[in-house]
Structure I
Amino acid sequence: MAYLIDSNVFLRLVPADDPDRHPVLTALARLKADNEDLFYTSQVLAEFWTVCTRPASARGGYGLSPEKTERKARIIERFCRLAPDSLATHLQWRRLITAHSVMGVEVHDARLVAAMIVHGIPNLLTFNLDDFKRFDRISIVSPAAVR
């Protein structure tokens with residue numbers, strides 16, 4: 001089975017004192033031990049970069065330098081495979097946003113689902129379970145549910 005890892009999962013690994021850090025590390029270790037294929041998208045990496053480099057004084061920012069963020073991004077790229085965007089991803093995303101009447105920031109979630117469908121990735125590892133309930137073609141998994 002394959003899993004797309006949402007940016008909110010990777011972001012829990014950045015602060016050493018994040019209470020969800022250990023459950024994420026445990027979930028990722030279990031998935032790797034089970035030889036699951038783990039993926040990210042350019043969007044996931046962009047969201048990760050945005051939060052990491054946003055000033056710590058700003059909403060949810062970590063205040064990391066681009067250099068430190070680059071080192072962390074390279075870990076993601078070594079640990080997971082890229083599910084690249086394509087014309088097929090774009091067309092699937094367009095179908096999803098119209099079929100599910102997606103509005104506002106939720107269009108970003110639909111892009112992840114489109115990439116999953118195009119690349120045959122059935123599972124999404126995320127903390128935002130409710131954000132993806134409308135999409136019946138994927139399985140939504142929280143890190144705590146990985147066994």
Structure II
Amino acid sequence: MGLVVNRLMDSLSFDELLEQLDITDSNAENEIRVHFGGPVESSRGFVLHSSDYHRDGTLSVDETVALTATVDILRSIAGGHGPDQSLLALGYAGWGPGQLDQEIQANAWLSVQADPELVFGGDLDTKWDRALAKLGVGSAMFLGDAGHA
């Protein structure tokens with residue numbers, strides 16, 4: 001599974017989500033944007049976050065990033081006791097067995113080492129370009145149309 005980290009949900013705010021889940025927001029400074037995580041199970045929520053927060057149900061992705069998909073993390077964020085950095089996503093992208101490996105081998109994906117600013121940073125419009133820059137590639141190198149000889 002994967003999460004889209006550079007696209008927001010237009011139709012739902014964090015406060016609205018908390019209201020739907022009957023969670024009282026006691027910390028007005030915790031405004032977190034709701035991301036479109038992918039087209040699969042769009043009503044299911046995931047919080048990708050820094051590893052300083054770890055509870056039952058938290059999955060460590062690596063030494064700096066973790067994933068929690070329980071409502072408890074939303075309560076923690078609302079109460080001001082959540083992780084230092086977080087990204088809330090509804091839905092996810094999914095692949096069948098071996099599908100992602102095949103796509104990577106076919107060079108359908110570019111892979112870059114993640115860093116907290118790239119993953120959690122708020123400037124969504126430049127995330128794609130910043131990820132490409134880590135590979136030494138610019139988006140201008142990708143052409144939308146084939147050339148003619």
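Structural remarks
- Parent structure of the calculated result 32, 26, 10, given that Cα extents along the principal axes in Å, for residues 6-53 alone is the read-out and I, II the choices: I
- Distance in nm of label points 7 Å out along Cα→Cβ at positions 46 and 94 derived as 1.8 - corresponding label from I, II: I
- Structures compared: I, II; top value of Kirkwood radius over Cα pairs in Å, i.e. the largest, recorded for II.
- Structure (I, II) behind the derived value 3.0 of distance in nm of label points 7 Å out along Cα→Cβ at positions 38 and 134: I
- Structure from which -6000 was derived, helix-only ellipticity at 222 nm (-39500 (n - 2.57) for each DSSP H run of 4 or more, over all residues; to 500), options I, II: II
We did not get these values from a lab; they are worked out from the coordinates using the rules stated. For clarity, every value in this text was computed on a predicted model and none was experimentally measured. Cβ atoms are built from the backbone, for glycine too; each structure is taken alone.
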